[in-house]
Structure 1
C-alpha cells in the first residue's frame with residue numbers, strides 16, 4: 001500500500017517568541033490538503049529544562065524540529081507534553097523521544113496509562129491534577145480535563161509565571177494564516193466551527209471544569225489551532241461555558 005502524500009513537504013514551521021523564553025510554533029497546511037487551510041500550533045519553553053508542548057503529527061516532525069533548532073539543540077529537550085492521544089497532539093512522540101534521548105513525556109496519570117507507557121521507550125513522568133514542575137524561570141501546572149474537549153485522558157498545561165493556558169483544541173479556528181497574537185475575541189468564530197464540527201465529547205457538562213480553570217485567571221490563552229489570545233482569560237472561559245450549555 002502506498003502512503004498518502006505528505007502535506008508538510010516543503011512547509012516551514014514559523015516560530016515566534018511570545019514572551020521571554022516562551023515560543024509559539026505554527027505549521028500551516030494548505031487548502032488543497034485541508035479545505036480552507038489549517039494550522040498546527042506547538043509551544044516551546046526554552047529554560048533550564050526545556051519543554052515542548054504538543055508533539056505534532058509524525059509527518060511534520062522534520063519542519064518542527066528545524067524550528068526548535070533555531071532556538072536550542074533538539075537533543076536538549078527535557079520534557080514533552082500534550083493534551084491527549086491524537087495524531088496532531090502525539091503523533092511524533094516516538095520521533096521526538098528518539099531524537100532527544102534525555103526527554104520524557106510529562107503529563108497526567110491517565111495520559112501516561114492510556115497513551116504513553118505502552119508505546120514510548122521511557123515511562124512518562126506523571127503530574128497529578130494541579131501539580132507543578134519547575135523548569136527554571138518558568139513553572140508548569142498540569143490540569144486534568146477528562147472529555148474536555150474530548151478523550152478520557154485529556155489535560156491542559158498552565159504556565160504559572162506568564163499565566164499562559166495551553167489549552168489544545170479549545171477555541172479552534174479554521175485557516176492557515178493566523179497572527180501570532182491577538183486581542184480579537186475568539187469565542188464566536190470558534191463556536192461557528194464547533195457548530196459545524198461538534199468535536200466536544202460532552203459540552204453540556206464542561207462548566208465545572210471550565211470554571212475551575214477560569215479561576216487561574218489566564219492572561220494568555222494558547223490554543224493549538226489559531227493565534228495566542230491575550231486578555232481576560234477568566235471571562236473568555238466562562239463565556240465558553242455559557243455557549244456550551246446552550
Structure 2
C-alpha cells in the first residue's frame with residue numbers, strides 16, 4: 001500500500017493544505033479490571049504549518065495521550081487521526097512506523113540522547129534508520145547543528161553538555177529528517193532559566209520556518225511564544241479565553 005500525501009480533506013469536501021495533522025472525533029479508551037478508562041474523550045484538533053500549539057493541563061488530563069495520537073504512537077479507539085491527508089486508521093504497524101519516521105520529529109523532557117554517542121552521532125541516528133545515503137549524512141547533520149547553533153559541540157558526549165545544549169541536540173535530531181511536524185513532551189521541564197529562553201526561541205523559530213510544532217507543558221512561560229493554546233481536564237478539551245501569541 002503506497003501512502004499518498006495530500007491536503008487534508010474537510011467535511012465539506014474541500015482541502016486545506018496548511019493542515020498537517022488533524023484529529024476528527026478521536027478518542028482513546030482502555031479496558032481495565034475496574035472498567036473502561038477514557039484517556040481522551042472525542043476531540044477535534046487541527047495543527048497547521050507555521051503554528052506553535054501548546055497543550056496544557058494537570059497530570060492525568062490526557063495531554064500525553066493527545067500527543068501520542070498526533071505522533072502516531074497509538075491508534076484512536078474512535079474517530080481518526082490524519083497526517084498530511086493520510087488517515088492512520090488505514091495503516092498497519094509497519095506503515096504507521098514509516099509515516100512517523102518521515103513526517104514527525106519528537107523532542108522529549110529527558111532528551112533521550114544515547115550516552116556513548118557524540119552530538120553529531122546522536123543527530124545522525126534517524127538518518128541511518130531512514131537509510132539516507134552516506135554521502136548525504138554529514139551535510140544534513142551539519143545543517144541541523146548549525147540551525148541550533150551547536151556546531152562547536154559536534155564531538156561532545158551528552159554528559160559534557162549542559163541541559164539546554166542537550167535539549168538543542170535533541171531538537172536537531174528531531175529536525176534532521178525534515179519532518180513537517182515537531183512534537184515536544186515537556187521540553188523545558190529540566191532546564192534552568194537561561195537554557196529555557198534559548199530552547200523557547202528555538203521552538204518558536206521552528207514554527208516561524210513553517211514547521212507545525214505541538215508542545216505538551218506545565219510551564220506557563222511558554223504561553224507568550226504560542227499561536228494557539230488548548231487546555232485539557234479529565235480527558236476533555238475545556239473552553240478557555242483565546243490566549244497565545246498575537247499574530
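Data for the structure
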quantity	calculated
Source structure (of 1, 2) for relative contact order in percent (Cα under 8 Å, 6 or more apart), computed value 27	2
Structure (1, 2) behind the derived value -5500 of helix-only ellipticity at 222 nm (-39500 (n - 2.57) for each DSSP H run of 4 or more, over all residues; to 500)	1
Answer label among 1, 2 for the case where distance in nm of label points 7 Å out along Cα→Cβ at positions 58 and 82, calculated from the coordinates, equals 1.1	1
Parent structure of the calculated result 0.45, given that FRET efficiency 1/(1 + (r/R0)^6) of positions 90 and 138 (r between Cβ atoms, R0 = 35 Å, to 0.05) is the read-out and 1, 2 the choices	2
For volume of the Cα convex hull per residue in Å³ computed as 122, the structure of 1, 2 it came from	1
Structure responsible for 25, 18, 16, with semi-axes √(5λ) of the Cα gyration tensor in Å, for residues 98-225 alone calculated and labels 1, 2 on offer	1
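Only the coordinates and a few stated rules stand behind these numbers; no lab work does. None of these values were measured; they are calculated from a predicted model. Cβ atoms are built from the backbone, for glycine too; each structure is taken alone.
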